[in-house]
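There are structures below to look over.
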Structure I
Amino acid sequence: MTVGAAVDRYIESKSSILSPSTVLGYKRTKKRMEDIIGVQLNDLTQEKIQRWVNQLAKDHSPKTVANAHGLLSAVLKEYRPSMTLRTTLPSKVQRQRYGPY
């Protein structure tokens, strides 16, 4: 099974439990997985995942990267539970607060 097929299967299996906005968010996130979408789950390595995260971090916010990685993590827990992720994610952006504290 490819990563893309596993994501589709995961979304389908959770679609009756999750809110429609979450399902829509998962489908949007799947589009950001183009670098790994065709990789077989058994061929997916920590290095491939880290490279995908690094590539995604170039054009997207740390929160978007974390959300995409979270979906991949959930899919892997479901369909390849023996794999442990040790991915380094981009640091969160610290926002300057305005107004009274």
Structure II
Amino acid sequence: MFVLELMYTAPLEQIDEALPRHAEWLRGQFEAGAFLAAGRKVPREGGVILVAGADRAAVEALVATDPFVREGLTEYRITEFVATVTAPALEGYRERLPA
């Protein structure tokens, strides 16, 4: 599993102008089953996305398709973790530690 941390590198006016394109991209990823949750940071300096499945290379390729990235408005920090404990609603995403 991965935590994607978005850090805005452009003024909020530019972020707001690109937001509809980014939101459409997010919807597509939710429909594809790649994303579990997404939202803005507080204070509004970026966002966070929780990603299930994919390997790191696939996640990096996916991030590169975000309109915020393509338009040079944000940077991503990608953190991989093994979700060994989950809420009951996320049991299907529970992982085992590598042997």
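Which of I, II yields -9500 for helix-only ellipticity at 222 nm (-39500 (n - 2.57) for each DSSP H run of 4 or more, over all residues; to 500), as computed? This figure was derived from II. To test your reading of the models, identify which of I, II gives 32 for relative contact order in percent (Cα under 8 Å, 6 or more apart) when calculated. So the calculation was done on I.
Taken together, the values in this text are just the output of simple stated rules run on the coordinates, not laboratory data. This structure is a prediction, so every number in the text was calculated from the model and none was measured.
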